[in-house]
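Alright, structures below, take your time with them.
Just so it is clear, none of the values below were taken in a lab; they were calculated from the coordinates. Keep in mind it's a predicted model, so treat the numbers as computed, not measured. Cβ atoms are built from the backbone, for glycine too; each structure is taken alone.
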Structure 1
Amino acid sequence: MARVLVCTNDSTFTPSLYHAYRARGDDVVVGVSNLDPKIGRFDVVHLHWPEELVQYQLDEYSANRVLNLLDWWRQRAVLVASVHNLVPHEEDEIGGPWATFFRQFYERVHLLCHFSEYSRRRFKEVYPSLQKIKNVIYPLNRYDHLRPLSTGRENARRALGLPDNAPVFAVCGTLRKFEEISLIRKAWRRFDRPDARLLFAARAPAGKRYLRRAADMLVQRLWERDSRVLRFGPYANDELLVRLVEAADAMLVPRLGHHLNSGLIPLAFTFGTPVVAPDSGANREIVPLPMNELYDMGDPGSLVAAMKRQLRKGPSACQDVLRHAEGLGWGKMLDVIWPHVIELSRERPSGEASSGPVC
């Protein structure tokens, strides 16, 4: 049995990761504060977002504190990092202080874990010094802890007052750019099905320009007067979120930019909901065709065409997605990384004694 620290305060996929470790018989502790050596000892420290460890505010003191902690733990535990992004989502450019901190952060990790070959390749391009670190690629996660909330497509639609045969699409989560909201609006205006419904439970980007934000929100409110748009949120609780995903014929992913990872895709797959995503970044690898659809990034006409193609597939696409999801999940991911963890634990320089051997 290994003692594992899942070093994040995230409450979305962490419960499923926690249970996957527990299913292996591991003793698991969750939370950033547990990185403090005074609290305990661990055999494996599973890291996620570097920016979370500095509380999303980068300064020299915070960066050095985190890097010193990683140096301490590197001698006493196997450091595993799930790679989510090259720099924080709010950063427009890959460079500057955040990129320096990310590079220094990941240089201290023993094992870098990617959701796609694209992610591994981009890290190699942006952070060449990380080439000497062991990299692995594992399948997408699943939101297994949300599965007990599933009621099925028919019940979800009934609870939301949706006709069984209406074309239904969902947009959920945090939109990172104002242009992503604009893409959805433009595409929906062109989608010429009066019986269609858009379940909108997305949050606007924080943005620093007040006038731009205020103007865009006014346009958004006017757009939401469309009777085909059903507004939820912006913060949907777990029960509502599952209901929205299950009720939809497809989840729309309006991402702009070549992102490494999106929580929307495995969320949809968990409940057998197909995805309509941009043909960019890792999506060619993680959004399998023909059960899902890809469109030209940022092009509303291409998005509309992809939505129509997805609808023509009917319920069989949902069954295909659900079967695909059976090969995903944190348990499958731990199966991939654990042999490397055992190998690294044997190679690690001997520091202070940990709670026990990794096995």
Structure 2
Amino acid sequence: MTPAAALPAEGLRFRGLWLISPRADLAIVALPLGLMLVGLVTATLMGQSADGPVNRLAIWTTQNILGNATHVALTWLFLGVRPEVLKAIPEQPRQVATGIPLMALVALGMFALYRYDKTAQLYVAATIFNVFGIHHFLSQSKGWWALHHLRGRIAGLPAPPAAEHRLLKAMVPLNLVLILTRIFLVPESRVAGDTPYIDIGQGPQLPYSTLALLLVVWLCYWVAVFRTLLRSEGRSGPKVLYLLAVSFGVGLLLVTPPWGNIVLPGLHGVEYYLLTAKLLEQRPGDAHRLPHRAIWPTMVGVMVPLCALGAVSALAGGVANGAVGSLVISRLTESVWWRLAVTTAFTVVLSHYWADALIFRFRIPQIRSVMLGRLGLDPGK
């Protein structure tokens, strides 16, 4: 393959710069954007509101099919099939294992709170999973951006400028503040008495006009990002394409949270599918635990229980405002066994946040080498 550095200097470069493959990298962008656009057009033609049945169904699809919620099981599949990744540093197995009972205690606390005050439990769960969930998928987007740097280095592109590194470091905190301010503190619309997208009884809100300020900050940051990318010597087309999708997802979440709640979470889920599939591939020296042809079927299989949980929740509460709920389903979801199943799912999700924060600590050289080696991106190999 022709080194990227040997290509013409003008314009964006694509050859040899796709992070996984052209088809996979395009799927990360196309699937969530396509789902959002189909849903938006359908809802508009049917005269539905932004958070109507079509939007609810699209969000459910994002969570369960595109994998934003169900992908959490893949962390444990990966660690089960490739436990050797925990040997990068001596303390890593203990750190990962310690988090599981701690996260179980948090989930059990929410279980107990549900028995005492259902509304309080709902508010606590909404806060935890939105704050940590949004931080989680923004952090993964930051990591994906950094992997594009590495792919460019392997392909022979010049190193990114210092300005891009500064913008990369600012990505998570800045966009996290913008999104959390929007969904927790700014009314969803300018209609008098409207509440924020995530209503947890938080009391006084910022005026709706605050949205304009959030959008100005969003625009300034992302204009600076693309200005820096397009002025650098190594203009990676796949990196620009990916960051266009991320910036659009953040902007859409600020403008209309119901539809924005499809794009960024969808990107996250599809990324994790492809990331896990790549991590599970056979590498030299690996024990033969999972044949290549079995990777995707096994990934789907381990996500089925969480997807089934999501399906029952949809039937009970509604992707369509409860219209399809039945008496049997309603009774099931009020049973202690159902709450224990939900508590187990909460434990898996929270433990996934914990484990991912440990196994992807690329700032530690040993972990970086092991994980990049599994991704086929270690320049030293």
**Q.** Which of 1, 2 leads on FRET efficiency 1/(1 + (r/R0)^6) of positions 43 and 275 (r between Cβ atoms, R0 = 35 Å, to 0.05), largest value
**A.** 2
Q.
As an exercise: mean count of other Cβ atoms within 10 Å over residues 115-122, calculated from one structure in 1, 2, equals 12.1. Which structure is it?
A. 2
Q: Can you spot which of 1, 2 the value -23500 was calculated from, given it is helix-only ellipticity at 222 nm (-39500 (n - 2.57) for each DSSP H run of 4 or more, over all residues; to 500)?
A: 2
Q: Using relative contact order in percent (Cα under 8 Å, 6 or more apart) as the calculated read-out, with 31 as its value, let me know the right label among 1, 2.
A: 2
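Of the structures labelled 1, 2, which one yields 17.9 when mean count of other Cβ atoms within 10 Å over residues 171-178 is computed from its coordinates?
It traces back to 2.
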Q: Could you tell me which structure in 1, 2 was used to calculate mean count of other Cβ atoms within 10 Å over residues 131-138 as 14.2?
A: 1
